[in-house]
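Following this line, the structures themselves.
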Structure I
Amino acid sequence: MADRLNGYRILILETREEAQFSRLLTEQGADVLQCPMFTIHDAPDPAPLEAWIRRSIEKPFDDVVLMTGEGLRRLMKVVRRIGVEQEFTASLGKARKFARGPKPGKALREIGLEPQMTTEKPTSEGVAEMLSRLDLSGHRLGLQLYPDKDHSVLIGAIKAQGAEVDTVLPYVYDAQAADANIINAIDEMAEGRIDAIALTNLGQIRRLIEVARARGCEDRLREGLDRTPIASVGPAVSDELKSHGLRTDIYPAEDAFFMRPLISAMAAELGKNPPRAAAGN
């Protein structure tokens with residue numbers, strides 16, 4: 001199985017699990033160009049996080065919605081710092097736990113818990129649709145948010161079902177720190193030096209386009225994407241690509257929307273042609 005991507009240059013944009021994705025690709029022989037999309041920092045003011053944690057311990061939530069695995073891991077850092085890990089984990093264990101896609105579920109399993117339900121689509125709309133099938137009347141619901149997203153529609157939908165929503169935002173993005181990396185990645189694609197770009201969440205697409213527009217190089221981005229095979233981890237990413245007039249060239253097997261199946265699909269598709277470096281491009 002090793003060396004299936006030997007000689008192929010793969011561009012990845014992941015942030016939270018970039019190191020793991022890069023390692024898996026490298027194990028297959030790929031030359032990985034990493035482009036962090038954001039720098040992630042702990043929330044600058046820990047007081048609201050500590051207060052949310054203590055509220056959840058004093059009166060456990062009926063339901064908890066985790067939007068990202070990163071969010072739970074950052075919360076657990078605070079939990080351990082203030083010395084209430086056992087109490088918090090116990091309170092979380094009493095709640096129904098809902099995960100926005102597989103990553104929050106993985107973070108839950110790291111602390112010995114399991115989600116009761118996971119969205120089919122890892123989007124806010126998917127979360128709202130999942131919760132709409134449940135009776136939330138009179139429930140206290142803890143909602144872990146993530147940065148740079150207007151969550152008002154989701155919060156409004158949950159409140160409309162009769163629930164009291166208690167939100168927490170455990171981390172922030174430093175987007176500007178990564179702009180230079182993004183411009184370099186756009187140039188590499190436009191110059192034909194990338195064999196494939198691998199996309200693992202829809203925020204990556206939005207960020208690419210946002211930076212390209214701000215820097216006046218959206219045409220160059222689209223030129224680069226036009227000549228570079230685009231690998232999508234699953235339906236949410238592919239739908240986002242389509243919404244911007246972009247295509248999906250490589251897609252994992254149905255119901256296998258994770259890194260390893262994506263890498264297998266990339267190896268199978270890219271193996272039909274030699275690496276661009278080998279072809280002299």
Structure II
Amino acid sequence: MSLWDYYTTQPWTRDGQVRAQVADIAPQISGQIVAVHVHDNQFVHKGDVLYEIDPFDFQISLASADAVVQQRRVSAQVQEADARRRQQLTTLSTSVEQTQQYVGSAEEDAAMLAQAIAQQSQARINLQRTQVRSTVNGYVNNLLMRVGDYANQGTADIEVIDADSFWVDGYFEETKIEPIRVGDPAQVRLLGYRDPVFGHVESITRGIATPNAAVSTQGLPSVSPTYTWVRLAQRIPVRIHIDAVPPTVVLAAGMTATVIVRPRPR
């Protein structure tokens with residue numbers, strides 16, 4: 001009898017799954033891949049170079065931008081000196097209109113120098129972006145790229161599983177949700193391991209999809225008919241934060257698990 005009560009009333013479920021966030025790494029520039037520095041399932045740190053895009057065109061762009069900045073800086077210095085000299089002259093030596101023209105030319109050259117410096121900064125950052133780096137600590141997953149492939153700007157071509165983001169979703173029947181509270185300790189038993197993983201309830205999902213919310217003709221809700229007296233309990237996801245992982249356990253997103261929550265005394 002006690003075993004039946006435990007099975008029907010205690011908050012536990014066999015319907016659990018290990019989950020993790022995946023960082024989709026996309027280049028911020030386009031170009032041919034000339035070097036790949038990682039292999040499949042390798043652990044990488046945030047900031048590590050994953051692969052490199054051919055830098056030649058971006059090196060030329062930066063050199064050109066440097067030359068333009070140098071040219072604009074010299075021109076701006078000359079115009080500024082002329083304008084300053086004209087402002088020091090009296091109206092007997094130069095007219096007010098000429099002085100204003102020199103001042104205007106100096107300001108125009110200063111603006112052109114600022115624009116050239118901005119373009120130089122863009123060229124420099126584009127050159128740095130030829131080295132595509134990991135944005136998280138984690139594991140390279142399903143690596144398919146190779147040297148010679150073409151990387152397109154904004155298109156993800158390498159995925160890294162965030163090693164700091166693992167959690168477990170336990171899908172509890174709604175009849176077992178009532179005693180569960182945020183912060184309750186939880187035990188996770190993975191299908192392939194003997195040693196349990198320990199954690200606590202981080203949150204309870206506040207909504208799941210329902211087919212009865214679909215819109216039918218004339219904008220009316222489409223409600224499915226019920227032909228049975230037995231009402232199946234819906235399953236509500238409960239998110240389990242992982243606190244401790246035994247050294248023998250290797251977590252992988254997608255693993256199945258049994259989740260047991262130990263409600264604290266209220």
Structure III
Amino acid sequence: MILNCIAVDDEPLALGMVCAFIEQTPFLKLAGRYGSAVEALRGLHQPDAQVDLIFLDIQMPDLNGLELARVLGRGEDKARIIFTTAYNQYALEGYKVDALDYLVKPFNYDEFLRAALKAKNYFELIRRPAAVAAPAPAPEPAAPSAPEDEYLYLKVEYQLVRVPLSDILYIEGLKDYIKVYRRSETKPLLSLSSLKGVEDKLPARRFMRIHRSYIVALDHITSVTRGTVQIGGETIPVSDSYREVFDKYLSRWK
């Protein structure tokens with residue numbers, strides 16, 4: 001598989017380096033180089049433009065890389081983006097526009113190649129032809145129904161992480177993120193998601209929202225008071241708006 005690429009950067013040296021990296025990578029083909037996002041947008045709108053992958057700087061005049069990404073939109077038929085920038089504070093914004101990866105300058109060829117391979121794997125996956133339908137096998141005795149999904153799938157940085165439900169102690173909601181605290185790790189997982197979105201994916205018999213900012217794993221509650229629960233050495237508040245539901249659960253303890 002060959003991916004058609006363009007590089008966009010207003011710094012000539014940085015642009016030259018990315019172009020050189022593209023040209024020395026066997027599965028990448030340099031289809032264009034642009035010194036601004038405005039020039040790149042014109043090129044992408046040409047009738048004969050066939051671009052799979054864009055190596056895109058962020059800090060540029062007139063139209064920056066994030067703005068260009070939003071203009072281009074999303075979807076499997078759209079060119080995908082790998083950001084190349086000297087500023088790591090834009091990682092969250094890059095995540096929001098569904099970039100494939102985020103390279104922080106100065107980066108070397110090994111780092112570039114890892115990002116390019118991620119793009120190659122992505123395109124191989126979405127372009128894989130559907131398998132030819134095989135004759136239907138003879139019916140087999142019905143197997144027992146599959147158990148309830150025991151995992152929560154979270155987007156963490158630029159990958160999908162599978163978290164066993166049994167490992168989750170509690171989940172904290174922040175402004176743009178959630179933090180998932182686990183038994184197996186001291187450091188929480190940070191994922192771009194809403195607490196409500198995660199709550200909808202969790203089985204209600206095992207997890208409960210007890211505060212606008214917290215969901216707890218019921219099996220891991222070690223003690224309770226009128227206004228708090230204790231989990232994994234942490235004290236978590238129970239807010240008034242969730243107290244009635246939580247009190248009903250507590251009645252089982254009595």
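Derivation of every value follows stated rules applied to the coordinates shown; laboratory data play no part. Since we're looking at a predicted model, the values are computed, not measured.
Identify the structure, out of I, II, III, from whose coordinates log10 I(q)/I(0) by the Debye sum over Cα atoms at q = 0.08, 0.16, 0.17 Å⁻¹ was calculated to give -0.37, -1.23, -1.33. Source structure for this number: I. When helix-only ellipticity at 222 nm (-39500 (n - 2.57) for each DSSP H run of 4 or more, over all residues; to 500) is computed for each of I, II, III, the one that comes out at -8000 is III.
If relative contact order in percent (Cα under 8 Å, 6 or more apart) is computed to be 31, which of I, II, III is the source? Please report the intermediate quantities before stating the final value.
Values: I: 21; II: 31; III: 10.
This value belongs to structure II.
Once Cα Rg over 2.2 N^0.38 Å, for residues 32-167 alone is evaluated on every structure in I, II, III, the highest one turns out to be II.
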